[in-house]
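Next come the structures, one after another.
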Structure I
Amino acid sequence: MKIDIKGIWGALSSLKYLFQPPGTLRYPDVKKEAADGYRGFHDNDLSKCIGCGMCEDICMNLAIDMVKPKSEAYLNAKNGSGLIPRLDYGRCCWCSLCTDVCPVNSLKLTKNYVYVSEDMNRFIYTPGEEKLGKREKETVK
């Protein structure tokens, strides 16, 4: 019988990692700040949105469709179509083309990126009816 000293030493050398702090974040207690320019969830300032539908036209994944809002109070006076964009995050690839073509810069991408839900219908964002801040509070721990 031959004793494998190299194999035993390799296994014992891993014990040094027991006394080092973890290399990962303790999520959700410690949250990592998103970098500048990060493409997170959309936010649409309905006071600027004119309902032109350019975001819907350029979306290659068909993640945006124009819908009537539940309340006319959400509409801008300059919104000629009476429609606002609704986003389906199950289809969105966060390419940011929709924000690039928005003529009044009402549609923007935020740094918010965490949202967990078992209901797939909760991943549809209609501006004015659900805010992104509400999404963060509903994340599962």
Structure II
Amino acid sequence: MKQFLTEMLGNPSGINKFLNLQYLSSKGEEHYFSVTFDESSMNPRGFVQGGMITAALDQASSMAFIGNNNGTAAPLSTDLHTLFHRSLAVGEANITVKFIKIGRQIATMEARIFDDNDKLVATLMHTAVNFAIPKQED
């Protein structure tokens, strides 16, 4: 998983580039990422907009799932439920992803984002259908 995610996020594109999503490490069923929010992510109060936080948690949990399957399967989200605990300032934050259950058809993951003081900002429960990624021919 580490090698796959390091390579995949080493030259990010799309949402991974926008969020500057970086894979840090894994320990057992927990996977650690960092994300950087810039001023384009701000809400009118000057904090990171809640949808941006949800997008980062969705993407980190999806990347952990894809990495766990070495790129052969991806989550097709059926439910994202975000609980917000406090505001998040623009800048770097850390994400922890934990697999709750990965079955043959359905996966459930929990992702948590922490501010630079290691305080919990939001929790995402992510449920998805396991979707086999078709092999691409060169």
Structure III
Amino acid sequence: MIGPIEKFGHVTEGGIRQLVDAFYAKVRRDPELGPIFAAAITGDWQPHLEKMYAFWSSVMLTSGRYKGNPVAKHVAIAGMTPELFGRWLQLFDATCRELYDDAVGDVFLSKAERIAESLKLALFYRPDQPWPPTASA
């Protein structure tokens, strides 16, 4: 883990790579998210990581490197539930706080929360059901 003095005060491609790598190391060990990701990403994780480097580069640095359709990818994942996004955000926030100062971590988290909500709406929102979904719905 990077100590407080060594935290990044700004976003770079290298910092994004470090964040993505550290975050997905947590995801893979997580009892809730690990099995979902293990089923979705069999074998080599590097292609997924490369896509996530490009995704976060596009989000944080407006690099335009990401080319993909996150909704289509997530629709195909077995076992997805709206509640898993909360756990995803917890791990992502913890990783951001380890690597970035609070101001940058806040920006990452704000963007991640909007992304998570957009994905939840695209995947689970139904006009005839209450939002957010309840466990009994």
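What to note about this one:
- P(r) over Cα pairs in 5 Å bins from 0, in percent from the coordinates reads 2, 11, 21, 24, 20, 13, 6, 2, 1, 0; which among I, II, III: II
- If helix-only ellipticity at 222 nm (-39500 (n - 2.57) for each DSSP H run of 4 or more, over all residues; to 500) is computed and equals -7500, the structure in I, II, III: II
- If relative contact order in percent (Cα under 8 Å, 6 or more apart) is computed and equals 28, the structure in I, II, III: I
Every number in this text was worked out from the coordinates using simple rules, so none of it is lab data. Note that the structure is predicted; figures quoted are calculated from it, not measured.
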